[in-house]
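Some structures are shown below for you to check.
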Structure I
Amino acid sequence: MPTVKEDATILLVEDDHGHARLIEKNLRRHSVSNNIVILNNGKDAEDFIFKKGEYEGVNRPENLIVFLDLNLPVVNGYDVLKKIKNNEATKNMPVIILTSLLDPHEVARCYELGCNALIAKPVEPEEFADAIKKLGQFLSIVKVSGDE
């Protein structure tokens, strides 16, 4: 299976270490070979994306695909999403919401704020693995800024 442009880095923002490991493991299992950076709170994600705080002056990848949980400590996922999509330099950055919240109002809010896709994190491990497999398949067709 082809993967996302090789120089695109996946930024996985997930505060549940077990979910982060499961997501990474299943992406790898389904031929996603891109670099994956895992952060566990919204503040670190913002700092990484906008090269601030401990990431100031750090050479981070230009092409990012963000997998973003909503219920994050320090800064929640909604605020991270809003900041990404309201910034001229990052507004076209793909943001995929990974959440267990499926309230129709919350889903609508994510799309209103500019998310590119929303994927439910099922509770059952087999369903969760299947959802990540589908995410890997989805990534094989995604175009990110800089793709030709």
Structure II
Amino acid sequence: MSASEISISAESPLQDDVRALIGELNETLLALSPPEYCFHMTAEEMAGPDTTVFVARRDGEAVGCGALRRHADGLGEVKRMYTRPAHQGNRIGGRILDEILTVAGDEGLTRLVLETGHRHDAAWRVYERAGFKRCGAVLDYPDSDYSIFYEKSLTP
């Protein structure tokens, strides 16, 4: 599969196939971290005005997602990044992250942050390739052994 066969666009998370993708993401996270350290957003929360959801599709099938959630003071948060296992290794996560970075920059956000799990080394590689650096706890996330935090400054 080539990267060119994948389309990525902002879409509603309330579509059945996107809800299914979010359900798979939740199951994956719960298999890797205790429930109290899984910081899910529901599809309804993701559909709020402060969040833009990006969906990667191959031949119409939803195969990956990610979201940009906006906070006060020019801060954005990368949320709900996931690529179905059969499609991993094709830089889909990196392309979704590129879309998030583009929108964040276009909107004048000055910093992006994220929380990811302590056992998600594939995700770490995606974030680090995009210039994110590890940092301490962000927003209202608890500092724990189950979370890894990243940040990236955006130049206006």
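Every read-out reported here was derived from the displayed coordinates using simple, explicitly stated rules and does not represent laboratory data. Just so you know, these numbers come straight off a predicted model, no measurement behind them. Cβ atoms are built from the backbone, for glycine too; each structure is taken alone.
For this structure, a couple of remarks:
- Relative contact order in percent (Cα under 8 Å, 6 or more apart) from the coordinates reads 28; which among I, II: I
- Per distance in nm of label points 7 Å out along Cα→Cβ at positions 10 and 98, the highest-valued of structures I, II: II
- Structure (I, II) behind the derived value 21.5 of mean count of other Cβ atoms within 10 Å over residues 42-49: I
- Structure responsible for 17.6, with mean count of other Cβ atoms within 10 Å over residues 66-73 calculated and labels I, II on offer: II
- Origin of the derived value 2.3 (distance in nm of label points 7 Å out along Cα→Cβ at positions 34 and 74; candidates I, II): I
- Parent structure of the calculated result 1.24, given that Cα Rg over 2.2 N^0.38 Å, for residues 18-57 alone is the read-out and I, II the choices: II
- With respect to mean count of other Cβ atoms within 10 Å over residues 50-57, the largest value across structures I, II is given by II.
- For helix-only ellipticity at 222 nm (-39500 (n - 2.57) for each DSSP H run of 4 or more, over all residues; to 500) computed as -9000, the structure of I, II it came from: II
- Entry that produces 1.9 once distance in nm of label points 7 Å out along Cα→Cβ at positions 106 and 122 is calculated, selected from I, II: I
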